[in-house]
Structure P
Amino acid sequence: MATSDAAEKKPLWLAIEEQILGLDSQALTGGDLEASIQQMAGALDKAGYKVSKYGGKMLDLRFAMGAARKVGKPLLQDLNTAVAALTLEEAADAYVATNKIIGDLGQTWPELASSKCRPDVIGLVEQARLDLLIAKAKELGGKEGIRYLIEENVASEVIISALEITEETLAEVNAEIEAERAERARVTGLLEKVEGKPDAEKIKFLFDNNVTEALMIEIAGVDQAGIDTAKKAMEEELKEKERLAAEAAAKKKAEAEGPSLEDIPADQMIDYIDAIREIMEFSDQEKEIRGMCEQSSIPKALVDIAVSEPAKLDELEKKAEG
């Protein structure tokens, strides 16, 4: 159940103890006891408890006042001190914390162990935990504080009020949390595909599927050293792939450009020159000439001469004819 700070009307015993806590020390150590009781009864009547009209409620008031005079201080003074001393860890289990408080105060205030008081002491502990959670969230600040309260199952309306944020901001953080949960589920599914494989293979697979290093460590159980080793191996593999790709591209380019002038056989040289002359009769634009020569698979070395030194074609032709 989500933690909430919704307040209901206090139980009578707690309202009585609050009245006693508000008395001055003279009312507990001396003075007119009956006058103090009547004064408190009137205040409780105004608060809607109708103490003066019911004998049982007046007996509860007299008993609580008598206990406070006997001990020399209000019960709520000790109870508030004990609750305020709780750490967040101690308040995490309200029932355990309540048992400890009642155990510590029980000899002085045995009535705390009654079925009437115990549920309300639990409520005080739960409220103390909520106050501690909110204080920590404020220390964290921003989205980190909001996320902290969400993960502690604090009610949305409490988060909005306590941290003074908008519903839109809360919804944004909730959406981020849901996205993270979905990503964790995705990574868990990916790991099932490489179950039993060496860590290096797992890490490479996760990198290939865009998994962050933080999630690899958290979910896959690998360490940073293993990740760094895998990254280095992947970098070497990538360099080799890039080298092979560059070689392939160079080979493809060389094949597209054709042989150098020295490597063109004489008979082919004559045929290429004839083809170039036909193309140049059709167009005198370099771009068009190059395009048509490429379509005709004429070597680039020969095309370069045709567009830059066309007169040299005659020289090459004579040389090829012998």
Structure Q
Amino acid sequence: MRGSRIVGSVLLAALSLSIGGAAWAERRSSPALAILRVAMEKEKDGAALAKALAELDAVIAKQPKDPDALYARGWVLSHLGRSDQAVAAYDQAFEIDKTQATASYNAGVVLAETGRQKEALMRFDRALAADPKLIDAAYNAGQGYYNVKDFAKAAERWETASRLAPDDFDVAKKLVQTYVALGKDAEAAKARARVFALKKAARDPKLVSMKSYVYDQFDLGAHHIYAYESFDTSGDLGYVYKFVVTYQDKPLGSVNLETSAVIREQGAPFILGMDKPGRHTSFPGKTWKNQPPYKVIKAEATKAIEANF
């Protein structure tokens, strides 16, 4: 998820996307939003959240169909760890006011965080339909579809996100992964070029210092593999691709397409190697004078992983 972010800390900006004019001006001073603002300032204070919930329940008792009060109730309940009730409140808010895209989006975040992926996807898609400019809904829908291996729909959602934010690095790298999964080589190459261009132009210190990104990921039996591509392989030992082998989210080691000054001097600039805790080895005979296509390396890495992990 895109940080699994629940809209709320920027509630006013979020609501302004879907509520405009006189109606929004009136809602800005609504009792429910005033209560929510206080709750957001004290989001780590359980007692303050419980007080806010009681106050919101009193508002809803008088105005059962107040979408802002139901939205605020969803936010407070989610921060109290009452996920099912939070989703119900967000859903009610959206049913009453279909312009409240962030209510559906937030319901999706809560559902995704509790592992209910398909239900989350429905909320993200519904939020995006209500507000086609809600980039977080597009991004998280893409991630949800990717997780359930519906790569075509993942690509569609991330393409939408890319149109909304062409310079978003997270979206750009997700498109690479999806096109690779779909076997769309031309699209993957174009998306990869965009990733490298964004990295080169980066000013954000985190992106400037980033050494690699996830180019591909896939399952091998009980193992999940993250294939990292490095931005710079000019050092003494550079990993062009690093296939990190994990089991239940625990890294076990990696198989790598490597290059170094030494092997470049020897006329075989690329070699297949392996890292396990405390040990680095190379595979005899697995050398290349020219960098082989990713599909070739993936096939060789797959054989090595199956034989060694």
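Computed from the coordinates by the stated procedures, all read-outs in this text should not be read as laboratory data. No experiment lies behind these values; they were computed from the predicted model shown. Cβ atoms are built from the backbone, for glycine too; each structure is taken alone.
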Ranked on mean count of other Cβ atoms within 10 Å over residues 68-75, which label among P, Q comes first with the largest value? Q
Comparing P, Q, where is distance in nm of label points 7 Å out along Cα→Cβ at positions 180 and 196 highest? P
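A value of 3.3 was computed for distance in nm of label points 7 Å out along Cα→Cβ at positions 52 and 84; which of P, Q is the source structure?
On the way: P: 3.3; Q: 2.4.
Here the read-out was taken from P.
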Looking at structures P, Q, which one was helix-only ellipticity at 222 nm (-39500 (n - 2.57) for each DSSP H run of 4 or more, over all residues; to 500) calculated from, given that it came out as -17500? Q
Hey, Rg/Rh (Cα atoms, Kirkwood Rh) derived from one of P, Q reads 1.09; which structure? Q
Work out the source of 8.0 here, i.e. which of P, Q gives that when distance in nm of label points 7 Å out along Cα→Cβ at positions 100 and 300 is computed. P
With relative contact order in percent (Cα under 8 Å, 6 or more apart) as the yardstick, tell me which of P, Q scores highest. P
Highest-scoring label, criterion being distance in nm of label points 7 Å out along Cα→Cβ at positions 92 and 132, among P, Q: Q
Work out FRET efficiency 1/(1 + (r/R0)^6) of positions 44 and 140 (r between Cβ atoms, R0 = 25 Å, to 0.05) for each of structures P, Q, then name the structure with the largest result. Q
